[in-house]
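Each structure below appears as C-alpha cells.
What follows is calculated from the coordinates using simple rules that are stated; it is not laboratory data. Bear in mind the structure is a predicted one, so any value in this text is a computation, not a measurement. Cβ atoms are built from the backbone, for glycine too; each structure is taken alone.
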Structure I
Amino acid sequence: MKTVPVGKFKTHCLSLLKEVAKTHEALVITKYGKPVARVVPFIVSSESGENPLKDSIVFEKDLIAPIDVAWEPRM
C-alpha cells in the first residue's frame, strides 16, 4: 500500500486519484508520518450491474407537504 504525505496529496490529488483507479491499490494519506485517511478504489460489483445504488432509496411520503399536527417551535 502506497503512502503519501498530505501536502503531496493536496498538490497532486487528481493524478493520485487516477493512479488509484488504474492500479486498484489503496493509498494512505499521512500527516506528520501518521496515517489520517485511506483512498480506496471504487469497485462496481457484478451483481448490481451498471447502477450499484439502484433501489437503495425508499420513498416514504411527500416531504414538503404540511403536516396535520399543530406544534409550537422551541425558542
Structure II
Amino acid sequence: MKIEVYGPGCSRCQAVEKAVHDALAELGMAADVEKVTDMAKIVDAGIMMTPGLSINGKVKCGGRVPGVEEIKKWIKEG
C-alpha cells in the first residue's frame, strides 16, 4: 500500500502525516508513506489545497486534516 501526504511541510501537513502513522499503528498495518512537497507534483496529483492525502493513487482529501478514524476507513477500503 502506498500512501502519499501532500504539502509544503506546514503544521497541518505534519498533522496529516502523524494521523496516517497513528491509523496504520492502530490497524497493525505497514505501508509506504511518502511526503510530497514538490508543488508541481502536488498539482499533478489533483490537490488544489494542502494538506492532501492519497492512498494507492486515489486522492482521499485536500485542504483539510482528516481524523484517524476516517483515515483508517480509507486504508481498509484500499
Structure III
Amino acid sequence: MLTVGAFEAKTKLSELLDAVERGEEVTITRRGEPVAKLVAVKPVRTREEIKALIEEIKETRKGIRLGGLTVRELIDDGRKY
C-alpha cells in the first residue's frame, strides 16, 4: 500500500489514480495521520483470471444440448431457410 501526504496527493493525483487502476491502494495522510484511502471502484482482474474465466465458460458450453440438439446443430438448422 502506498502512503502519501495531502500536498503530494494534490500535486500527483493523476499518478495516484494510475496506481489505483493497477490495483494499488493509496492512503493519504495529513501531518502523518491517515485521513483518506483511494481504492479502485471495482475489483481488478488480471489477464490470467480473465483467461481462466473464458476457459471455464468454454468448458461449460461443451456438450450442452437443447432438445437433443447441440447449439451448432441448431445454428446450422436455422441457416437452411
>> One of I, II, III was used to compute distance in nm of label points 7 Å out along Cα→Cβ at positions 23 and 55, and the result was 1.7. Which label is that?
In response: III
> Suppose you compute Rg and Dmax of the Cα atoms in Å for every structure in I, II, III: which one lands on 24.0, 74?
Replying inline: III
